[in-house]
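Engineer: In the part that follows, the structures are each spelled out as structure tokens.
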Structure P
Amino acid sequence: MKKSTFITSLTFICLLLLSTNVNAQKFAKLDKSPLDVTAFPTSNKEPNKAVKIVYSRPQLKGRELSKLAPNDKVWRTGANEAPVVTFYKDMKVDGKTVKAGEYSLFTIPGESAWTIILSKDVNVWGAYAYNEANDVVRVQGKVSTDKESIEAFSMAFDKDGTLYLAWDKTRVSVPFTK
């Protein structure tokens, strides 16, 4: 009888310890600027992607774009960490060759053009540690405006490989080619 009581007590203690550990786990709340991905080629039927961008999507929430991504200042091109651009093969960005590899994407917004920057610095938060000496390529993205306002910052490739950045009524385009 003592052996049975001991085993029952030991089982109870083990279950109590396991349930305490499970209940102690804390999970983060949903991020206010969720992650997203865009890739080229855009078709899900195309298994061999040439480039993929992982980025966070800040929201306007009644704020002005010029306050969130000020002209003439380096911007991380989204929220949280600088976007990670992965080239699976050598490509051209607006005619300039970029070797296969992983880069961070920064931009410098402007009225008529945005400077698009690929940096060899990866795994960086924001643009606080941005270092121009580590730029791999800088090109000019063409700016246009649209009637439709986009609440959440967005990136997308078209079927030809042009990357579009959109936020509020601002649209920026830069060609990526194989």
Structure Q
Amino acid sequence: MLYHFSEESDIDVFIPRAKQNRPDFPAVVWAIDEQREYSYYFPRDCPRIVLRRNEEISDEHQELFFSHTDAAIIVTVESEWYSRIVNQTLYRYHLPESTFRLFDETAGYYISEQVITPSCIEKIDHLVERLIARGVELRMTTNLYPLRDAVLKSDFQQFGIHRFNHAKLP
């Protein structure tokens, strides 16, 4: 199953759009797979860093990012977003897989260059509880820059950095 998450409850069709930060990229509709949908259980503009442990994790990365948890997934957000996350209602649009192609396997992103009509819309709330139910460890920090810098300086590949342009400057 593929999904698109939105704060809007009334989208009848998804029209391919160009990304503002990627002018060289074609206009597309974005979707996320079910396995990694948890990375969108947040307000749209909430900056977050997602770390995923896999079997091939090095001892160095285990120590650096996962040494004090047995969680396979850690999502870190800035503390000031907590109340917005708790109070956010989202809408999960179910999208037909047939028109999408895999864009990024690590992130679970799919793209389509066609106009897409959702097959179903679900109201999604209680986002923190949903994260917990999926075994995701939610961490709060005053600032995401130190973690982002550590991730980018490492050769760790199982991460996502979302909406970082909204992160608080150090």
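Every read-out reported here was derived from the displayed coordinates using simple, explicitly stated rules and does not represent laboratory data. These numbers come from a predicted model, not from an experiment. Cβ atoms are built from the backbone, for glycine too; each structure is taken alone.
Engineer: Suppose you compute Cα extents along the principal axes in Å for every structure in P, Q: which one lands on 45, 33, 31?
Structural biologist: Q
Engineer: Out of P, Q, choose the structure whose coordinates give mean count of other Cβ atoms within 10 Å over residues 46-53 equal to 15.1 when calculated. If you can, show how the numbers build up before the last one.
Structural biologist: Values: P: 15.1; Q: 21.2.
Clearly, the read-out refers to P.
Engineer: On relative contact order in percent (Cα under 8 Å, 6 or more apart), which of the structures labelled P, Q is highest?
Structural biologist: Details: P: 19; Q: 34.
Comparing P, Q by relative contact order in percent (Cα under 8 Å, 6 or more apart), the maximum is at Q.
Engineer: For structures P, Q, which has the highest computed value of distance in nm of label points 7 Å out along Cα→Cβ at positions 94 and 142? Could the numbers behind the result be given before it?
Structural biologist: On the way: P: 1.2; Q: 4.6.
Largest calculated value belongs to Q.
Engineer: Volume of the Cα convex hull per residue in Å³, for residues 70-125 alone computed as 148: which structure among P, Q?
Structural biologist: It must be structure Q, since only it matches.
Engineer: So, one more: Looking just at distance in nm of label points 7 Å out along Cα→Cβ at positions 86 and 102, which of the labels P, Q belongs to the structure with the highest value?
Structural biologist: Q
Engineer: Have a look at P, Q and say which one yields 16.9, 45 for Rg and Dmax of the Cα atoms in Å, for residues 54-149 alone, as calculated.
Structural biologist: Q
Engineer: Of the structures P, Q, report the one carrying the highest value of mean count of other Cβ atoms within 10 Å over residues 78-85.
Structural biologist: When mean count of other Cβ atoms within 10 Å over residues 78-85 is computed for each of P, Q, structure P gives the biggest number.
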